[in-house]
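Enquirer: Before anything else, here is the set of structures, which you'll find just below.
Derivation of every value follows stated rules applied to the coordinates shown; laboratory data play no part. Everything numeric here is computed off the predicted structure, so don't read it as measured data. Cβ atoms are built from the backbone, for glycine too; each structure is taken alone.
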Structure 1
Amino acid sequence: MHYSFWYVPGLTSPMWIAVVAVLHVYAAVYVVVGSILLALQNVELAPYADLAKRPVDLQTSALIVFMAMFIAGVGLIAWMVSKAVEANRRSSLGIGT
């Protein structure tokens, strides 16, 4: 089956596997290094402040704004994909040409 809206000439299955693998390795390194740096930051700040005893500030207003913008963005992407699929179907059926 041919899906023309994600078909990229030259990117074969092994190339897609390589791209996905590189992204996974990048994410894993980011998580590991970020955890190490966070631990080092806590060790460096220990003489000045005990961060574990500080109260948690949830910042719900920022969370609400972020979630609203995220949902709007996902909705926009879904609308764009539906329009691309609709245009692809119309072109394959010969409608509107």
Structure 2
Amino acid sequence: MKEKEFLELLATKFEMQPKIAANFIASYHEVLKEALKSHGEVTTAIGKYKLNHKPAGEARNPFSGETVSVPAKTVVKFAPNKKLKDEMINVKIASKK
């Protein structure tokens, strides 16, 4: 699902304009970003967001075979909670149009 489709679905669900839904999602993103920066972990109603540090290392370019260095970085990991996992167990993914 594309972002525009998601925002339209959210707007319809809560009877608001898509622009308001977009502002809500942007605000959610900002709050989540700040909370992760200050706490490193955020638990929400659907799961847990956590900062994960990946150390520097080496990788191989599959085309040239050359070894390249990969810098250290911090990434966000998301783990859905049990309720969301259980609700998705038997869901079939709709085919793309």
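Enquirer: To test your reading of the models, identify which of 1, 2 gives -25000 for helix-only ellipticity at 222 nm (-39500 (n - 2.57) for each DSSP H run of 4 or more, over all residues; to 500) when calculated.
Expert: The value was obtained from structure 1.
Enquirer: Now for a separate question. Suppose Rg/Rh (Cα atoms, Kirkwood Rh) works out to 1.21; of 1, 2, which structure was it derived from?
Expert: Working through the options, I get structure 1.
Enquirer: Hey, another quick one. Out of 1, 2, which one gives 2.3 for distance in nm of label points 7 Å out along Cα→Cβ at positions 36 and 52 as computed from the coordinates?
Expert: Of the structures listed, the value fits 1.
Enquirer: For distance in nm of label points 7 Å out along Cα→Cβ at positions 44 and 84, which of the structures 1, 2 scores highest?
Expert: 1
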